[in-house]
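Some structures are shown below for you to check.
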Structure 1
């Protein structure tokens, strides 16, 4: 994202504000998938403890990621995001 875009967001919504770039997340996920492309039955799991934002969890689910959880709250968020138990 460009600095001007981030400054506009901060001015509009105040700061601190968290902004996630879905295009970058998708790009990095695909890059990682390609890097391990020769691994049979590869399944990448997203660690919910890293960022449990429901929109990010839905994005990771849409990419085919699995979900690594350590608490019942993370499991519940994962289910709400569409991950299969």
Structure 2
């Protein structure tokens, strides 16, 4: 799976995945690619060929969500987890 994002302003990209059981995981940025700064009006593909990870889907299947957020400033993930 790949995700393509094109923001109209520069910022910081976050990809959150909610699985069928409601568990939320931060897919991007991650330990393999920590730099999540993106430029305005530039197509960004996650993961791309320069990133050392893949996004895979697996069972159990059900209603799942992927949310892409671009913020103007970095988000402190620890303050919003839980």
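Each of structures 1, 2 was scored by relative contact order in percent (Cα under 8 Å, 6 or more apart); the highest score is held by 2. Looking at structures 1, 2, which one was FRET efficiency 1/(1 + (r/R0)^6) of positions 12 and 36 (r between Cβ atoms, R0 = 25 Å, to 0.05) calculated from, given that it came out as 0.05? It must be structure 1, since only it matches.
Given a computed value of 3.9 for distance in nm of label points 7 Å out along Cα→Cβ at positions 4 and 52, which structure among 1, 2 does it belong to? Don't jump to the answer; show the numbers that get you there.
Values: 1: 3.9; 2: 2.8.
Answer by label: 1.
A value of 98 was derived for volume of the Cα convex hull per residue in Å³; which structure in 1, 2 was it taken from? Show your work: numbers first, answer last.
On the way: 1: 110; 2: 98.
Going label by label, the one that fits is 2.
If distance in nm of label points 7 Å out along Cα→Cβ at positions 28 and 60 computes to 1.1, which of 1, 2 did it come from? Show your work: numbers first, answer last.
On the way: 1: 1.1; 2: 2.8.
Among 1, 2, the structure yielding 1.1 for distance in nm of label points 7 Å out along Cα→Cβ at positions 28 and 60 is 1.
Which one of 1, 2 has helix-only ellipticity at 222 nm (-39500 (n - 2.57) for each DSSP H run of 4 or more, over all residues; to 500), as calculated from the coordinates, equal to -15000? That value comes from structure 1.
Read-outs: derived from the displayed coordinates by stated rules, not from any lab. None of the values given here were measured: they were computed from a predicted structure. Cβ atoms are built from the backbone, for glycine too; each structure is taken alone.
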